[in-house]
Structure 1
Amino acid sequence: MLLGKWRGSLVAVKVLREEIVERASAAELHQFKQEAAMLQASRHPYILNFYGARLSRHPYMLVSEARRASPSHAACAL
C-alpha cells in the first residue's frame, strides 16, 4: 500500500507488482478485479471513497481515499 496525492486529496494506492501478477492464477487476478468492482459499488458516509482502478496493464492498481489515523484510532489498535 502506498500513499499519494490525487487532485489535492490524500489517497491510498494498492499496487500489484509485476512479479506478483506473473505468478498469480487467473482466479487470483479475477478476485482483484472483483475487489475493484465491489469498491466501485460501495458508497456510504462511513466507507472511504474509491477513486478508481487500473486493471488493463501493469502495474494493476486500486486508488481510494486515505485518512491519517487520529490519536483515538491509534489507541484502538493497541
Structure 2
Amino acid sequence: MPFPYKKVLVIGATSGIGKALAARFIQEGSTVIVVGRRKQNLVDFVHEHGKDKASAVPFDITELDKIPNFVTKSASILLGKL
C-alpha cells in the first residue's frame, strides 16, 4: 500500500532509525523536513537527497520553551512559505 502523505516531518532524523525513515519516505515520493540536534548531519542529509526533496530544521526537542517557534517554522516550510 503506498504511503498517502506527500510532506512528512521526521524528528530525530540525524542518525539511526529516524534518518533511515526519512530516507525511506523520500524513496516513496514524499518530501521531508528532517529535524534533529546535529546541524551538520541535517545539512549532509539535505545535500545527499536534494533540496527539492528534503529541508532541515535544527532543533533540540527537549527545549520546551522553543517548541512554538519550531512549530511555526516547520509549518511554514510544509506550506511552502519558506
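Annotations
- Origin of the derived value 42 (percent of Cα pairs over 20 Å apart; candidates 1, 2): 1
- helix-only ellipticity at 222 nm (-39500 (n - 2.57) for each DSSP H run of 4 or more, over all residues; to 500) from the coordinates reads -10500; which among 1, 2: 1
- Once distance in nm of label points 7 Å out along Cα→Cβ at positions 2 and 18 is evaluated on every structure in 1, 2, the highest one turns out to be 2.
- Structure (1, 2) behind the derived value 34 of relative contact order in percent (Cα under 8 Å, 6 or more apart): 1
Since every read-out is calculated from the coordinates, none of them should be taken as a lab result. No experiment lies behind these values; they were computed from the predicted model shown. Cβ atoms are built from the backbone, for glycine too; each structure is taken alone.
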